[in-house]
Structure P
Amino acid sequence: MTSYDAQCLMIAAGLGLGVMPRAIAQEQAAKLGLSIVTLTDSWAERDLLLAVRSLEALPVACRMLVAHLRGG
C-alpha cells in the first residue's frame with residue numbers, strides 16, 4: 001500500500017481531504033467513490049524535472065527523449 005492509498009482510504013472514511021497528483025486522484029476516485037476538486041490557483045502549478053546521473057552517459061534513445069521533453 002502506498003502513502004496515497006492510505007491517504008485515500010482515510011479520505012473515503014471521512015477523515016479529511018488530500019492534495020495529490022491528478023492521475024492518482026482519478027484512479028482512487030474511481031475505486032473509492034471520491035470527488036475530485038481541481039485546484040486552479042498558481043500555487044498549485046508544479047515544475048517537473050528529470051533526474052539523471054550523467055546526461056552524456058545516457059543511451060542515445062534516452063538523450064533523444066530528454067531533448068524531446070525539453071522542447072528540442
Structure Q
Amino acid sequence: MNLIFSLLLFLVGFYFVFDTYKKPSRLSSTDLKGYIAGFGFIYLSVISLLGMINLLNVFREILDVVISR
C-alpha cells in the first residue's frame with residue numbers, strides 16, 4: 001500500500017511541475033510555488049520508496065490528530 005501511495009504522490013508532483021512549466025503565470029512567485037510543491041511531492045515519494053519514511057503512518061497520524069479534535 002505504501003508503494004501505491006508513493007507512486008500517487010510522485011504522479012501528483014510530476015503533474016505540478018509539468019503544469020507549472022506548460023502554463024507559466026505572470027507572477028514568478030506563483031511559478032516558484034508550483035515548482036517547490038511539485039519537487040517536494042517527488043522528494044517525499046522517492047524517500048518513501050527508498051524506505052526512509054512510511055508515508056502511510058504519517059498520513060494516519062495526521063488524520064488521527066485532526067479527527068480527535
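General observations
- If you line up P, Q by Cα Rg over 2.2 N^0.38 Å, the top spot, with the largest value, goes to P.
- Entry that produces 19 once relative contact order in percent (Cα under 8 Å, 6 or more apart) is calculated, selected from P, Q: P
- Which entry (P, Q) yields the derived value -13000 for helix-only ellipticity at 222 nm (-39500 (n - 2.57) for each DSSP H run of 4 or more, over all residues; to 500): P
- Computed 10.5 for mean count of other Cβ atoms within 10 Å over residues 26-33 - originating structure among P, Q: Q
- Origin of the derived value 15.2, 46 (Rg and Dmax of the Cα atoms in Å, for residues 18-57 alone; candidates P, Q): P
FYI, it's all coordinate maths here, none of it is from the lab. Since this is a predicted model, take the numbers as computed values, not measurements. Cβ atoms are built from the backbone, for glycine too; each structure is taken alone.
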